[in-house]
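Visitor: Right after this note come the structures.
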Structure I
Amino acid sequence: MLADRLGKSKSWVDKVERGVRTLDRFSAVRDVAEALRVDPTVLVGGDARPSSTTVAVEGVDGVRAALARYPALLGGPDSRPVLPAGELGRRVEHAWLTYEHADYPQLARMLPGLLSDAQHAHAASAAGEVVGLLVQVYRIVASVLVKLGEADLAWLAADRALAVAANDPLLGAVAAIPLGQALRTAGRGRLAMAATVAAAHRISPPVPHDGPPEELSLCGTLLVEAALAAAVCGDVCGVGKLIGQAAEVAERVGEGRDHHGGVSFGPAVVEAARVVVAVELGDGGEAVAWHEKAIGLSGWGRLPVEHRAAHLIDAARAYLQVGDLLRAGRALVDADRIAPAEVRCRPVARTVIAQVARGGPAPADVVRLAALGGPAR
């Protein structure tokens, strides 16, 4: 009966059942699953949805609930002890490290409590250190939400960060990074470009490229975000100008990291960004060339795991544009190897996996990712 449903011979089915023949193509796995009326993951030994994806999606509800609390208006007196700034700072640093390792399910569990504690500490003391920590917490929240495809909620978190930063230019620049990311993801490219350019100009030194390295890193990161936003708008001239400015800042800074947490900036970051803008502008060949240059730079291996895995997903998009399904699949598998949640929890990654799997015979590892990832949102 199964052979008849598939239009195959009984011998073919018998070989598959005995393991003599493998289902190494996504299309074959899908066809057999449909004939058997089961989920494709049953045939590759997985659950209907991976636990990491489920936890991350469920965690968004917890973050949403935390953002919906207004303790100053609704909470009444809070008898909880206020975390000392030092302890809060250590928790924020741990959250950033968790983000850099792309453990989004773990972050989804951590963030509601961390946000509540940071807000409580800020209500008890508006000291500069506590203000900075609350801005960082909002930034982490927004960055994770962007990864999980929750652009509007990320926009809210980034807006809260800007409000807390008030008139502090450096804290405002820190908050403007996730704001640009959230606006760009929400399809507000022009607004994202305007906000990030304004924040970069606000902290740029009077003498170009002559400021402290940490401020230059922030400025360069904002210029990269502005270039990405310009690419989404199809603004080729804007992309060239902004990415060129970011490259000049990167040469001045070198491969390093600022002191504001969660900002890695240098030549490798700029080269990786060139891949994204080329993909957004539809130039897959140029994107592939920039990708191969980026991974050959000395700073590539020093980028956080999250950044490298995200870049590999962008590289897969580039390979798709030039019709190289094999390399696109390899890039996705490599990304999954170094940061599984980056591939399995991000809607954009699941979309790319599905495109590779539908494009033709796919390697077994890509078939596995297609089955594990769940439907793209």
Structure II
Amino acid sequence: MKVAVGLSGGVDSSVAALLLKRAGHEVIGVTMKLWQEGRYAGGVHDACFGPGEADDIAAAAAFAEKIGIPYHVFDCANAYEKEILAYFRRTYLDGRTPNPCVFCNAKMKFGLLPDLATAQGLMFDKFATGHYARVEERNGRFALLRAKDAYKDQSYFLYRLSQRQLARQLFPLGELTKEEVRQIAAEAELEVADKPDSQDFYSGDRNELLGAPAREGDIVGTDGRKLGRHRGFWNYTIGQRKGIGIAAAEPLYVVRLDACRNEVVVGTRAELTKTEFRVTDMQWGTISPLHEERTVIPCRVKIRSTGEPRGPATFEIEPSGETVICHVTDGLTGVTPGQSAVFYEAEGDAVLCGGVIA
């Protein structure tokens, strides 16, 4: 079988390609070029988007040569600017918190990259990456499942993959732990065996990407009292405690961002906890609203990438099929508009669906 593998220059994608080649597949390495030299300053070399990209591409090329597979780089910088960075700016300046990695995966890594490779004449049967997740077919639909290594599981970041994308997808690391992956890389004497993982999507100051001048406004309590000042509401996120700069009898957290009023609203931890919230812009996984007869579906839910799915919970599909209302028995802290909510089986590892917190 011919398999195109998205190579990042890191240990995970390298081991994914190595395992596929060892299994007898015809492997092709492909990489997105995103960085435009001189457009942004960037920062330290620990992110997907930054000035260290040239080193990552060189590492991927060296790896491809070492194991004897063809390697191709595709310039996706303009599309990344239009699709991901524009979304990042728009969401922050609307008073919400974006999930750039989620949308980059769906639109770029698993969308534009393999599509560009095909359009330029590379023929392959499957597309693979070094993400920690699994995929299997269930009742005519393709299910995205959590990885064996729960700590490294990346299904939260992948929930927006379409049925078409999942149908052609391979996750060679889905049954492995990170330690096992690094051991395979070390035994194969890969230079990237000990390379640190990327920590964020951008290596520099996010204000550089936003391009918004400082705009002073009020920090207020949930009762409307003015408690302090800020220099841009987009510098804060729901659930933030540190850096608010306000002394109070009990710890204060950011509970809401009001872009229209240019206000940062703070409150107690109790005020930060929600038992019900609305999720829109749905992507459907193992279930489809067109075929789902139940109106209330038991589940577990994640509202951030780290940690285990929380439950007991349910979600109710609205008639349009584009929005659900989630109910969490014990409540969740830090439910953040703009971030993703991903719904998992009440008992099991499959992603039922997910969407953007409204």
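Readers should treat all values here as calculations from the given coordinates under stated rules, not as data from a laboratory. Here the structure is a predicted model, which is why all the values come from computation and not from measurement. Cβ atoms are built from the backbone, for glycine too; each structure is taken alone.
Visitor: Assuming 13.0 is mean count of other Cβ atoms within 10 Å over residues 5-12 as calculated from a single structure, say which of I, II it is.
Guide: Working through the options, I get structure I.
Visitor: Moving to a separate point now. From which structure (I, II) was distance in nm of label points 7 Å out along Cα→Cβ at positions 21 and 93 calculated, if the value obtained is 4.5?
Guide: II
Visitor: A further question follows. Comparing percent of Cα pairs over 39 Å apart across structures I, II, which is largest?
Guide: Comparing I, II, the top value of percent of Cα pairs over 39 Å apart belongs to I.
Visitor: Looking at FRET efficiency 1/(1 + (r/R0)^6) of positions 173 and 285 (r between Cβ atoms, R0 = 30 Å, to 0.05), point out which structure of I, II has the largest value.
Guide: Going through I, II one by one, FRET efficiency 1/(1 + (r/R0)^6) of positions 173 and 285 (r between Cβ atoms, R0 = 30 Å, to 0.05) is largest in II.
Visitor: For helix-only ellipticity at 222 nm (-39500 (n - 2.57) for each DSSP H run of 4 or more, over all residues; to 500), the calculated result is -5500, so let me know which of I, II that is.
Guide: This figure was derived from II.
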